[in-house]
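The structures come next, written out as structure tokens.
Derivation of every value follows stated rules applied to the coordinates shown; laboratory data play no part. All values reported here derive from a predicted model rather than from experimental measurement. Cβ atoms are built from the backbone, for glycine too; each structure is taken alone.
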Structure P
Amino acid sequence: MSSDGSISAAASSIRLTSISSHLGKKPKILVSRDLGPNVMPLLTQRGDIEVVLWTQNSACDRKWLLDNVKGATGIVVMITDLVDTELLDAAGPDLKVVSTMSVGYEHINVPELGKRHIRIGYTPDVLTDAVADIAVMLALMAGRNANGTMGIVRDGLWPRTIWAPFALCGPQLSTFGSLSSTRTIGFLGFGRISQATLARLVPFGITDCIYVSNPSSSSSKKERNRIRDQNLLEQYQPQLKSLRAVDKDALARESDVLFVLTPGGPSTKHLVNEQFLQKMKKHSVLINVGRGSVVDAMALAKALDKGWIFGAGVDVLEGEPNIERDHPLVHTKCNILPHIGSATFETRLAMATLAVDNCLAGVAGGTMPTELDTEPSGGQ
């Protein structure tokens, strides 16, 4: 993408490759949301495909999707579109690729697509920086109880709020000017976004970084992680004193700020539960910018109510988007954002472009820029 926000020619080979069809007709690509004037022409200006588009400024209607997907060779979907057996059956045998404009794929029945040899495109990497920015923002908001303190102004209570030496105080993220010379940040999941978040936090005076690694990782993967950690530590020294993998209990006990950045799914559901939260420091804050299902929302509300931790910041929340005013977390020291981690103009443009590139490559039978393994034996 160029500096002015226009699309670059980086993937022009995908866009310009002629897409032929053994069916004797143009392949049909269904798009469940208008991707805007910079991206839609990558599809609509081609003469070798048929494009069917949901044009309304709303989530794609399920009935419309089922009615129009018949005969599609490729579909571009959003995270709000359920790609299940019903949709695949409605599409029929010509479907070759499902491309989602998201890094998450919980809305897609991956094993079923694997059985049918339907390829999946998704959009990792391009949102790394935007989500890391949000993670740091939430850490600052949670430590200073931005939700509660801004509410004082919003509700007109500032004139009647009595100043006191330690009123409205919270734990400082930076070590500079602090009584403590150490700060430990923890990561539940230590992939690209976690590493980008670490890079942003080192200038705050972070001294130690811990994370949970997968205990079932192969010896070769553990060795690659060891080398990676050594390189990161050398990069951020002398400020960063240590970088190490720990078990889940140590992560809870030692973290001043804990970032949840692990994938969703059954294996990670409620990894952060009551038992985990009770082990955390009373001045610590929890940040979830990964997947809502990883943190037990009711347990987090209880932890904040009982003072097990100081505060929290979440961009993803269990049960979203059905979060009403009476949700137990809304009136606690939890700073809640409506899942906007990737919501920058630059990032969403890159995601939409990548989703189209993945779909076109899949329809053409070529190499997709970012393809998810859909084989039954492959892991998520």
Structure Q
Amino acid sequence: MQLNNKNIILGVCGSIAAYKSATLVRLLVKAGANVKIVLTHDAAHFITPLTLATLSKNPVEINYFDEETGVWANHVELGLWADLMIIAPASANTISKFANGFCDNLLTATYLSAKCPVYIAPAMDLDMWKHTSTVENIQKLKSYGNIVITPGIGELASGLFGEGRMEEPEEIVKFIDNHLRAAQPLYNLNAVVTAGPTYEAIDPVRFIGNHSSGKMGFEIAKTLKKLGANVTLITGPTAEKSNSINRIDVVSAQQMLKACLAHAQADIFIMSAAVADYTPADPAKEKIKKNDAELVLHLKKTTDILATLGKNKPKNQILVGFALETYNEENFALEKLEKKNLDLIVLNSTQDPEAGFKKDTNKITIFNKLKEKTVYEAKSKSDVAVDICNQICKLIPSK
């Protein structure tokens, strides 16, 4: 979710809908956000600061200055701290103040100090919502770049039925998450990442494999999701976890090929898995007994998944390959880039102590289709994933 690790100020105004702010705080915290709350004086009549402080795990601010503690609530620092600000419920009174630059309480002062996106969820009676002054104030707020979450239709505190009911907390969170995603460079693009090794069966209990842990591919998948992509992770056997990412588990190269072909039309395809080049030609159906001094295995080539994808590559797809080499690294990587019709190739070397299988760090060089080289220093695999995804973002047409 895009709200994870976001610093959020929740402004609560005087409205019967303030009771919903408790649920909204809980949902924001559950989404991984850090929430600080600023109440207007009237809002404190509808919901207690203690309730909101308990749910947010932060003190609730109401006044500029706390006479008991001598602490000043610095509205400038609050505004600069926030990644985004939500006003829910937003009363007609506070909407008017925001629209016209009034600054007579901590919430309005914080709003005027904020440099972040501001989401406003109005809550008021039908006639107030439809009044010309409110309509004009809402248009002003939109012209300032604020995002207004249109109120719903339903039973109102006055007993009337109509528009003006603050949107439900679940819908507010969904709206903001979708809005933040839409601003991401990879919003709504379909991305596929392969990760981990493949295991090629010798018999029911033995296999040919490699030392890939899958860490690099998993970090790339996480980063793509943060950038707004719809991510499918196709992974060989691994202990890595992939919360909230669509995951397809496979074992053999043939299974990985089948899964990749089923998703071959993706907008972005990153082949970071260490797929076996050879597989036993005739795996035994029963466990092979240790009878002879030697065991000869007949191997056959597996289908080159990356070459297959490159041969049938859709026109606008971004296809990324990996090259792990032991010598003559750059030449082999460039040859692979061209032969397999790739847009980018990520090179790392087994000779580098900070790169390779099962490590938490990696050191890469990326070549693009023009054979331009970008060399990166050793970093954590999560940071390397950011570097790779930034290169991908450069290839996305401007929105």
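Summary of computed values
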quantity: Structures P, Q, by mean count of other Cβ atoms within 10 Å over residues 183-190: label with the highest value; calculated: P
quantity: Distance in nm of label points 7 Å out along Cα→Cβ at positions 295 and 319 - highest-scoring structure of P, Q; calculated: Q
quantity: Distance in nm of label points 7 Å out along Cα→Cβ at positions 191 and 231 derived as 1.9 - corresponding label from P, Q; calculated: P
quantity: For 21.8 (mean projected area of the Cα convex hull in nm², calculated) the corresponding structure among P, Q; calculated: P
quantity: Which entry (P, Q) yields the derived value 7.3 for distance in nm of label points 7 Å out along Cα→Cβ at positions 63 and 279; calculated: Q
quantity: When relative contact order in percent (Cα under 8 Å, 6 or more apart) is computed for each of P, Q, the largest belongs to; calculated: P
